[in-house]
Structure P
Amino acid sequence: MYYPEDVVEEVRTRNDIVDVISGYVKLQKKGSNYFGLCPFHNEKSPSFSVSPQKQMYYCFGCGAGGNAITFVMEYENYSFSEALKVLADRAGIHLPEVEYSKEEREKADKRSTLLEINKLAANYFYYQLHQPQGKLGYDYFRKRELSDDTIRHFGLGFSNKTSNDLYQYLRSKGYTDEILRDSGLVTMEERGTYDKFWNRVMFPIMDVNNRVIGFGGRVLGDGTPKYLNSPETMIFDKSRNLYGLNYARTSREKYMLACEGYMDVIAMHQAGFTNAVASLGTAFTTQHAVLLKRYTDTVILTYDSDGAGIKAALRAIPILKEAGISTKVLNLKPYKDPDEFIKNLGADAFRERIASAQNSFLYEIDVLKREYDLEDPEQKTRFYNATARKLLEFHEALERDNYIRAVAQAQMIPYEDLRSW
């Protein structure tokens, strides 16, 4: 696409880069420049520099650099024209009609078409939920105690038992087989074309700008797999998105609640905890941590209390720590997940559990302790040694000493024994 250079330059000059980036990154002035933690990679010490004189940014850690436009492109995962429009609107500048090269026009058109198709599909699934054939899905949501307002808020829907009705609907709207295949909503084989989702309750997945980019579906009955997600497409990247983040990013809370499933997110939002998010059918990744770091410095893990949930928490803790995020773990017992906990004990009790969430390192020690029989002196010694080795993960002497004291008190291990290990 092409905008006249004088228009692009006006957008650049009317958007001070320090003001723009300060909306995303906490900056501190040092000398003539501003510094902060880089939003594009994990770091503990600020190496992200913003120069008001040059109107440029540069990270000495990962090499990311550019101007206000490239920053918005990278941070928001926008195209050049999308970033330019955001900054133009910010500065009150009216952009002329954009001129595209043939290749850029085709790419932009395809991206726009895929977003249109996903929006149509979301509306179609929502409509089906409220028809007689969708009663099975609606009853499922009501059984899970979701209100009509919550169903509407999250755009929940239902995919029919017919195996290609969405395909037929989208074809009737004029979309080609090629673009429908690329949407990830249909599967095309020699024996026919089938909907990716059927006989499932549907969860539209939205990006931070509230655009439908994919779907999750839970099967009703004994079908497999139990949960199915859209494949990655031009507009859907699991590692760059979190379910519920479009709402959670506007929460006034200073922390995020990370959980395992869509229903947990929805149940928590319905109960007033609108800062809950979940990964999209994948394990928690470094990219998810970097994404969360843009909005918070603290994450409380609200994973299931079963073995799988414990393993997921133990995987996520070091990833979050590496991203510079303070992490705590919520105790859900005697219930399995947040949805079940809130249904049985209510929002106030859940809020109390949040307030008493455990430091993630002390949680790791508690989990480690379960591997040993402390009634056996040999096993007890092994536990003490394993604990001491884990404390060596803290390279700063003051931080390590603080944790030695905390662990010694929590596990009733003599402080001097741990300190001298």
Structure Q
Amino acid sequence: MNAFTQWFADRAPGLDVAYKKHMTEYYAPKNFNVMYYFGSLALLVLVNQIVTGIFLTMFYTPTAAGAFDSVQYIMRDVQWGWLVRYMHVTGASMFFIVIYLHMFRGLMYGSYKKPRELVWLLGMLIFLALMAEAFMGYVLPWGNMSFWGAKVIITLFSAVPVIGEQLVHWIMGTLSVPGDPTLNRFFALHVVALPLVLLLLVVLHLGALHEVGSNNPDGVDVKHGPKGNRWNPNAPVDGIPFHPYYTLKDLVGVGVFLVVCAIIIFFEPTVGGFFIEHDNSIPANDLVTPATIKPVWYFSPFYAILRMIPSKGFGVLAMLASIVVLFLVPWLDRGKVKSVRYRGLAYKIALTLFTIVFLLLCAIGADLTQGWIMGLFGASSATAVSAELVFGRTLVVLYFAFFIFLWAYTFFGWEKTKPVPERVTTHA
């Protein structure tokens, strides 16, 4: 320890202990694969969103009359403003990409199982907070799609019994259409309140993870032995220090990730209208409705569930249930084996099917499937709409069927598993 490190440790011993506990003396399993990049990438994107968001707030005007023009000013007149905004917008989509992959990895390797139930629940709370944060930010540019998207989503709260209409007026701050009060509230929530909630949840998530230790592709906890390993005689036999080994490995993933982000930002920042809709280049107008009102792609699976239910009340309930059921996964899955490597074939097929269903719901919510049906089968527009309804409702049933299957498959002991190794293995 050099003189400065010793001086710092003497005056902030708690920080020195925390650094050792969570970095140099935190022993992670030695068999992490590429799926374990996404947690650190999520942290990277969170930092990007906070830093670029701070610069954007310096020039943004949270009023119905000035919001759209202030965004155009950032894009056209502020030096490097276009780059900062594209980094923020692209970052939002990349955030959800890495979060969805992070959640998928949890389902693959059983990272939600005992003793990591709290880690999973905190992760799901982060997901909810992130969805709220993204929605608030989506409204702020006050383009025509943002305006109408906000109006449609806020109106959904009217489905709440008894207090629905009052709740809608309270969220909007007005009795008619979204306006200055709506933007002011969303701006405050997006810039101050929700980022604080996100940061708190991330700290709790990481703290809970490091308390019980990381899962791994084998789903086998690292073993402690009397001789430990070559780094520490009291450390797990199958673990290696997170720093510097995994911090350096994560830098490789960060480098690849940043190259992909740079290609998107500099060559195709709108990515076919998915990251930034074309209708959002038009100022908000409550008299001009977009041809199709659809959310950003990362909300589209849940929006598709809402669309496929004919009753507004039941549609909202189904959409909420599709998120709430994810919280219950640690208790729905009673299987004794964590990793998909050693689980039964039926679970592997079910998880693969669930992934395909989720992606197809994303396509329906993004209003892509009608065009596919018309293009592939030469169907008329009316036929395509009917076919999409049948197809979409089937997907909704399959989405919830996965969780019912997961409970029944493990509760009744139908799963036939492979032998699990006693120690962590290092095969890919």
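When log10 I(q)/I(0) by the Debye sum over Cα atoms at q = 0.11, 0.17, 0.18 Å⁻¹, for residues 115-298 alone is computed across structures P, Q, the figure -0.73, -1.19, -1.27 traces back to Q. Thinking of P, Q, which structure, once semi-axes √(5λ) of the Cα gyration tensor in Å is computed, gives back 39, 30, 20? Value 39, 30, 20 for semi-axes √(5λ) of the Cα gyration tensor in Å corresponds to Q out of P, Q. Computing helix-only ellipticity at 222 nm (-39500 (n - 2.57) for each DSSP H run of 4 or more, over all residues; to 500) across structures P, Q gives -14000 for structure P. Computing FRET efficiency 1/(1 + (r/R0)^6) of positions 187 and 379 (r between Cβ atoms, R0 = 41 Å, to 0.05) gives 0.40 for which of P, Q? Computing FRET efficiency 1/(1 + (r/R0)^6) of positions 187 and 379 (r between Cβ atoms, R0 = 41 Å, to 0.05) on every structure in P, Q gives 0.40 only for Q. Tell me which of P, Q gives 1.3 when you compute distance in nm of label points 7 Å out along Cα→Cβ at positions 203 and 291. The structure behind it is P. Compare relative contact order in percent (Cα under 8 Å, 6 or more apart) across structures P, Q and report the one with the greatest value. Evaluating relative contact order in percent (Cα under 8 Å, 6 or more apart) on every structure, the highest lands on Q. If you work out FRET efficiency 1/(1 + (r/R0)^6) of positions 35 and 243 (r between Cβ atoms, R0 = 25 Å, to 0.05) for P, Q, which one comes out largest? Answer by largest value of FRET efficiency 1/(1 + (r/R0)^6) of positions 35 and 243 (r between Cβ atoms, R0 = 25 Å, to 0.05): Q.
Values quoted throughout were computed directly from the atomic coordinates according to the rules given, and no laboratory measurement underlies them. Keep in mind that this is a model prediction, so the values were computed, not measured. Cβ atoms are built from the backbone, for glycine too; each structure is taken alone.
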